[in-house]
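Since every read-out is calculated from the coordinates, none of them should be taken as a lab result. All values derive from a computational prediction rather than experimental measurement.
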Structure 1
């Protein structure tokens, strides 16, 4: 038993010095300065050695034990000493070689020459110091005087062309549809404007229907609609924005509207900044507006014309990963003071894939639950197939999807602003 206790004590005694031995602190970065070429200034070695002495984290060292070797090569160019500083290191976490070039006017005073050389030296040695002492290096970026004279480049104006279409042909049955949107944008950091012209068209060709009494009902159909308008958004702060818009739509004689206009104002709050580098959004806005409509067919309320106030809430969330953006739009809109007459709730998920600098592909879906005055049955010609096939706008549930190719040239001023994009 005594032998066992003695062996245990000896083992602990052997381990104690090693466990208690503190790790030696990392020393300063050891630097060796080597001058090469003819220099008319005191840049090398006087100024460079002075920089080492001025910073406790650096230590002048013989070449054999140096962590970093600085080769200062000078070349005479008229009244300029052009000095190339080449930092060669062997430190874990630091680059093996860094090069920088600085021009020093030989006519300047020693203080002026030193002030010109020191920033270049510190830029090069900083990465080696940071590899050993990350907290010893801080970086600031200033606006240089020469940049003040440079005018802002790029344009806040941009234009986009969005085209989609589909078609089929099977014997006597043919159909085709297309959608073209032309969008002009104006984007600044504190404001955004947009103008839109959109045209949709479609046609169907198929054999006529012959009724029992011999009546022939044509089943060919065509349709078109045109929509135009503009909007303006102004940022009140990093999270709040105010906007206004007005859009007008025209349909063919069998469409819902002969004429429709919706104008509204909105205020939005967004969790992310308008210039979020990844384009992320998580926002909600309230909108208040006025709608004026003239219908091609009288509705069940006896109206061929209606004008009324509307309000509602929109929410949007989206995020981008590399070249893919995923998002969801949610909208609630109701007739003010009479929500049971006209109301709708819409959810629209989407995915957009960037194919190139100016081309993207978007897949979107939309689900809408709504309540609208239906067309008056007495005003519907039961033999007009085109008209009967276009009365779905009053159905309580609507599902739709689209696949579109976008070709656009964004504003070239580099400004991002994604506020109230669904106004």
Structure 2
């Protein structure tokens, strides 16, 4: 009896895991789409479609790719297939394909239906890619006359306009005035946070993102912005706890779960950081230089300098003049006693930024390690003159005649 219960429960949990897990092929397709490598995205999506031929969302995704490839007929066929599997799921998408094909009558009919059933809004449609030509037609005028735009939607449009033209004070005033009447609008708190970040008010932005995220806990955009800012504000434990509680929700979202990996790095859990960054992010988003950087840092902290070097080389390949990346590679060379290569690295950094005392300090340490005391002391002094105070101890200990 107990065995039967265990088997049934195992089947339930396994089916949930299968339903929940996102395949390698789909994640690769999404990553290539993100990088605008549409042929590769299609290649992996076709593999996924063989496994799940009745998933309407896959046909919508394929339609999106084909639309980006300027193949509106192909996009239309896939949106129609999605609607055939689940009626109405791709009405707005289908309308965009018809608009691209300049069949504005069919575009109108589909959008009219979506607006009538409250599946979209005029403001959303106004900013939908590939509907821009349609919004210049008489059909669009008819839709505007038939359906009203709410005051809140007008407000969002005005705020977007203010942000575009850097009228940040105007936007913030509009947000504050509305929130005084209705403090449950999560999107306004999110926009407020974005604007405050643009005006360098990190504390205010944190508060705004926190409110947006608390009002809409499962919104992945809010979660990402909030945790990124927590990490940038050195609130590592708080970011880690928040993301750990959302692990199941973000497991299939590599560009979000990477912040959990980064928060593990800052809470000294390097093995967990390595696992997430290597297997959950870079397996798919191979161009994500931030993940390569923190993967390298995690290997570095685990004294695995060979893997740290491989990881940071990938970051530098994608971003050749990033000072943080070059500095970490210089430190790896120093740690592995590859002093001559390290010296070249630190000199390159000094050429990029001659006012950073830290680079002179590490150049001096490396020169000292190979017996170039005169050059080392000269660079320790340069580091100290650029306010890198650690250099003072070395000057007192090694450079006093």
Structure 3
């Protein structure tokens, strides 16, 4: 067989596409980055940091349960993870003395009772309970008390100042008939009298807004919770977020020649490309988590193609996790009729009567707040409820 001659000038055709691009792509896949923005900064300063620092302050015997909620992909879990890393750097003295000053646990939807929640948390902390022991406790009806005592002793041993229960909307569902039992457990864990020393772990629930109505409806919880909503980012904050993400990737060695930005003729001022920024916003609806994922995937796609910067085509080809955020290139043949906007009504824990004048319950109060919430959903499905008092 004759041997094919290979010319050295053609070697570039089979060389690695771009060794530097591959190296940067590997670095990006290994890192987790949180990009600070104004609302996240406010939540850390006024919500998470005080809870961490006040874990050994005995001024409130009843304790406070913190509830951080927001829609899917608004960056709740990422914010919690960043706060944990931030505190370890800012306050190393707590980590030098104690084992786990902050603990974060992802919940699942198979937890239906307070006992199951306690067993689940103890399992996650590496202290599983022997089923035979639980059977013995069940005989004398002391299971919850014994499990609770073990958890408190363990949290004191670890020096845990914040216990974050993430994905808590999986607990706060109407299908859960024992939800009040779980609320009662959270109340007991927040009460100072159940703890042995000065430290009392602060509890932070983190999840979607699906859990908010039941959280407010529990009679005993009035005055014991502090809620904070994580909103989508819009306007100038969204532009500042995109610019911060852009500058971070540039610092990794990626080229500055993105379609996302434009440079002034003197190369001194960099501004966002308004059309592409609006396109990203339309895809992500201002959700921080989706925005970060979209830019990250566009950058990785460009790097894997051997290019050191993403183009608009890379952003357009990114597939997001939810159908509602996918865009179609083919316009709808029929123009949809505009839906009448829903009437928005704000209700708080003190409300007991319907605020719609023609309703039979306008001047006939309900006994319980939860019954009023159910009334709106059954009798006025066209009404959008806004929970909580004016802030």
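Hey, Rg and Dmax of the Cα atoms in Å derived from one of 1, 2, 3 reads 27.0, 88; which structure? This value belongs to structure 2.
Any idea which of 1, 2, 3 comes out highest on relative contact order in percent (Cα under 8 Å, 6 or more apart)? Please list the in-between numbers first.
On the way: 1: 11; 2: 6; 3: 20.
Largest value of relative contact order in percent (Cα under 8 Å, 6 or more apart): 3.
In this comparison of 1, 2, 3, the computed figure -4000 for helix-only ellipticity at 222 nm (-39500 (n - 2.57) for each DSSP H run of 4 or more, over all residues; to 500) is attributed to 1.
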